[in-house]
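Each structure below is given as structure tokens.
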Structure 1
Amino acid sequence: MDLTLLSNRTIIALTAVALIAGLVLVFVSDASVWLPVIAAGTTFLAWALTRELDPDRNLTAVVAAVLSAGWVLAGYDVALLALGGMILVGRLLVETTGRRPLLTDLAIVAAVATVIAFTPVGWVTGFGLAVAIYVDNRMATEHNGRAVVIAVVAALGASFVATLTDAIPQGIPEVRPVLAIPLGLLALITVAREPPQPTSQVDSRRKTFLKPGRLQAGRVAIALILFGAALVSGDDGTALIPAAIALVLSLASSEAERVRRTRYR
């Protein structure tokens with residue numbers, strides 16, 4: 001975290017505020033002792049996910065962080081590990097680091113996909129990570145067969161853990177339309193609306209700009225993970241709201257930017 005950047009100082013301050021607010025709630029109510037950690041973690045991870053999905057504007061990430069912190073502090077659940085997994089999905093597909101992932105990087109991602117798969121939301125996210133490894137490899141200039149093997153291992157590992165922990169529904173899951181339908185529509189909108197050309201650079205030395213196709217791929221992957229998780233998680237699907245907030249704000253930011261560019265063309 002480069003503290004010379006205002007965006008980084010802002011999220012550190014917001015994370016600290018969420019932590020303190022959680023501590024206050026622990027002392028004045030019957031809130032879980034883990035609330036401060038969960039609130040702080042959600043605040044930071046929601047910001048980080050939004051930065052992956054809307055890298056041109058920090059304000060979007062700040063708003064997502066504030067709304068997500070409010071969601072947790074209000075007493076609602078959040079899939080913290082899955083949220084972290086979605087950040088890796090975005091980082092792989094959007095390629096915000098400006099460099100190709102090493103095999104060791106992909107092995108760590110595969111391990112994360114396996115570890116987080118002990119809940120329905122975690123299983124869908126873990127499987128999504130496996131797919132992201134494969135898609136990223138196919139979008140690269142040079143394909144790597146070993147990356148495909150790692151993607152398969154990640155998918156199998158996530159499914160194995162989900163099976164052991166009964167995270168995979170044994171029967172037809174009870175779908176909550178109030179959540180699944182909006183997330184399904186959100187996925188359709190994400191597929192249909194391509195982002196405008198990003199202005200962010202991923203490598204200050206080579207001055208390489210983000211590719212809109214990769215940004216679109218990252219957003220679509222997150223949207224499909226959210227929709228899939230909503231279908232299998234039942235009442236636990238509300239834990240997806242912080243990630244959904246990040247995606248919605250990112251799409252809204254792109255539409256605002258599209259209007260701005262059209263107006264000043």
Structure 2
Amino acid sequence: MITLVAPLFGSKHLIGVLAIVILGIFFGIIIFNRSRIYNSRKSILVFMVLFYLMEVFKLTYITISDGSFPIYQLPFHLCSFPLYLYPLIYFLKPGKIVDRYLKPAAYSVVMLAGIMALALPTNILGNAESWLPFKDNILPILSFVYHGTMIFSSIFLLKSGIYTYEKNDNFRAIFVSLFFVAMAMIANNVLDKDFMLLHYGNGSPLQFINNYSHVLYVISMIGLAVILILASFAITNAIVYGKNSNKNSKAYLNLRN
């Protein structure tokens with residue numbers, strides 16, 4: 001786990017987020033302005049390869065730097081969701097499991113994890129107070145790019161039509177999330193680590209609850225995740241599909257007139 005020295009919402013934090021936003025807009029303009037039909041399978045493969053390349057680079061770098069494999073970096077973190085979901089979506093036969101469970105989670109949970117990591121990067125901002133020199137910020141740069149890619153991949157799934165919202169997708173995404181939460185909690189008990197911030201809560205905004213009751217802390221963290229997932233789908237439905245509904249209504253009225 002990377003130690004936080006640079007302050008939250010300080011110059012390093014804000015510059016890092018701004019750089020990710022600019023890069024996202026740049027690649028978005030290049031990709032989304034092209035009139036073409038997206039190949040779902042190839043797009044999923046591209047994101048899967050990107051996530052795994054960054055993960056392998058991170059683990060290799062930390063192993064070489066520390067002289068041992070970082071057990072705390074095993075893929076049981078919230079930001080590890082793409083490492084599970086994208087291979088499953090790519091290799092499993094298209095059907096109810098992929099479309100109704102995995103894609104909603106890949107859209108909502110992956111996006112939320114990326115946003116939360118960049119909004120409160122207490123464990124990824126690094127131990128240098130600025131982005132220069134870059135050699136002191138290899139892991140923070142990689143982590144910011146990784147989480148930015150998480151957000152971009154979710155937007156791409158929705159924008160390209162690879163994922164389309166359906167009723168009850170929010171509950172399906174929650175179900176998938178709870179499955180991985182259970183995995184993380186088992187790993188925490190076996191390895192005495194803090195995967196998904198569900199053990200010690202280092203870097204969690206709700207860590208103060210853990211000082212009074214661990215059970216209440218875990219319930220609060222899961223409850224917060226459920227609320228955020230529900231909110232993400234509600235916003236998606238209101239902004240994206242609500243807008244389309246308004247367009248269809250106007251078109252219908254124009255036809256009648």
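What follows is calculated from the coordinates using simple rules that are stated; it is not laboratory data. Everything numeric in this text was worked out from a predicted model, so none of it was measured. Cβ atoms are built from the backbone, for glycine too; each structure is taken alone.
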Review point. 45, 34, 23 is what came out when Cα extents along the principal axes in Å, for residues 31-150 alone was calculated for one structure; which of 1, 2 is it?
Key: 2
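Of the structures labelled 1, 2, which one yields 1.00 when Cα Rg over 2.2 N^0.38 Å is computed from its coordinates? Write down the numbers at each step before the final one.
Numbers: 1: 1.00; 2: 1.08.
Checking each candidate, the match is 1.
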Practice item. Tell me which of 1, 2 gives 2.3 when you compute distance in nm of label points 7 Å out along Cα→Cβ at positions 39 and 63. Key: 1
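Which structure, out of 1, 2, was helix-only ellipticity at 222 nm (-39500 (n - 2.57) for each DSSP H run of 4 or more, over all residues; to 500) derived from, given a value of -22000? The partial results should precede the final answer.
Working: 1: -24000; 2: -22000.
Matching structure: 2.
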